[in-house]
Structure 1
Amino acid sequence: MTESDTRTTHFGFRSVPEGEKAGMVHGVFTRVANKYDVMNDVMSVGIHRLWKDAMMDWLAPRPGQRLLDVAGGTGDIAFRFLKRAPGATATVLDMTESMLIEGQKRAEAENLADSLDWIVGDAMALPFEANTFDTYTISFGIRNVTRIPDALAEAYRVLKPGGRLMVLEFSQLPNPAMQWAYDRYSFNVIPVMGQIVANDRDSYQYLVESIRKFPDQDSFATMIRAAGFDQVKYRNLTMGVAALHSGWKI
């Protein structure tokens, strides 16, 4: 019996052996891959696009930079990055091959093919040498990682000195009444949407639960600092429904 068989973690509100979570998450995203982009628009009423644009505004991509987008799925972040940074390159890494396949079907992927790589891989054990990338991004993915500190440590390892981490993730609203209202929407509406649009209520029930299990803004910022990053800051989006976290490898 391995250590990951005896340690537990959360899969939504369920407690599961650590060694099983990655496979369960893989199953979720395999099932929803062909409806993932549509569901993002439905769930957020398109606001996720504004959040991703805000991410790019703060990140300020520069020509010639090398991006690693982890849990990059269908390529939303990589496409935005490359359009703002002539001569840059992007590697999209995701543990779910079917998500990457959906990304490669998009028109942007064909237009940017010379600047893009698509790789199946694990955020906790990146298949890259140290000091390789200028920028590391992960968007709505880190809450699904089994051991978040391990993923942050890997982000630090593969970034060049002077490189930047940026995380976009659902977060917590500072006002309890607003959080209550948001929870009512999340738990009562999103799984139903998942059933109607993707014919998969259970996967979207998990995704909603995973949001509530993710650390609040200050707690997550502390985790980023613990991984070695400096100048760690965050910005709330839509009053804290989501948040951007930034850190630098100095």
Structure 2
Amino acid sequence: MQKQTTILEQCRDKLRDIIAAHNLNEVELQVTAKALTPEEAIGTPERRDFPIIEGKEHMIEALALGARGQAFTDSPSEFIGRIADVLDLPLDSNRNRALFVATLNAILQHLNLAEGTIHCKDDDPEKCALEIAAYARKSGARSVGLIGLNPAIAEALIGEFGTESVQILDLNRQNIGKRKFNVEILDGRTKTENVIRSSNMILVTGTTLVNGTFDDLWNYAKDDGKTLVIYGVTSAGVCELMNLTRICPCARN
């Protein structure tokens, strides 16, 4: 049985076509990627329970053609090379997927093909959370499955929909089984299908593109006829290329 092409592999093929269409193949394009400090990534928000501040998550930033693109990952690394080198990376590790996604975001930002590739800062993450909760309500959602614990978004969704109408999935074993805003955090390894089946809207962190879990989530949601919305800067380029619904109201360029 032929292996199915992943969404990132499809995006890589599309990016190669875009580079060729803009006559960039013969240009020596340099990509520089580095890990950001929490302050560089999201400033100094008043609330301190974001995973990046607690050291459970990191953000890398790629600089290509003078534009910046970012991606969350648990495997940050530094990289200096050509765009061709990034395109040749096997997309089989969190490290390589993060480098590719950040570079994709930077290139599409340079070409004005994607917006909001830079994370919001300071108090904007909480404003973003409230706007996401309001968006879910206006979209007709009655219950929401939040895949990937973002404390601000979780709190806003629970405030909007109530504890009985919000389910939270996460892969971090330190979070699983604990309660956040009176809602138990479920294991994303074993409870994903149940949450998707029982939720009206699925709100997915873009980090799933980097940790390799997005394709299964996408397929589960499609098979169950559920609305899937991706949040965060990580997903900027992928959502543009694949025509996926993204919400990131306070992201920057």
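All of the numbers you see were taken from the coordinates with simple rules; none came from a lab. Note that the structure is a prediction, hence the values are computed from the model and not measured. Cβ atoms are built from the backbone, for glycine too; each structure is taken alone.
Largest in distance in nm of label points 7 Å out along Cα→Cβ at positions 176 and 224 among the labelled structures 1, 2 is structure 1. Out of 1, 2, which one gives -11000 for helix-only ellipticity at 222 nm (-39500 (n - 2.57) for each DSSP H run of 4 or more, over all residues; to 500) as computed from the coordinates? Going through each structure in turn, the value belongs to 2.
Taking distance in nm of label points 7 Å out along Cα→Cβ at positions 48 and 168 as the criterion, the largest value within structures 1, 2 is that of 2. A value of 0.96 for Rg/Rh (Cα atoms, Kirkwood Rh), calculated from one of 1, 2, originates in structure 2.
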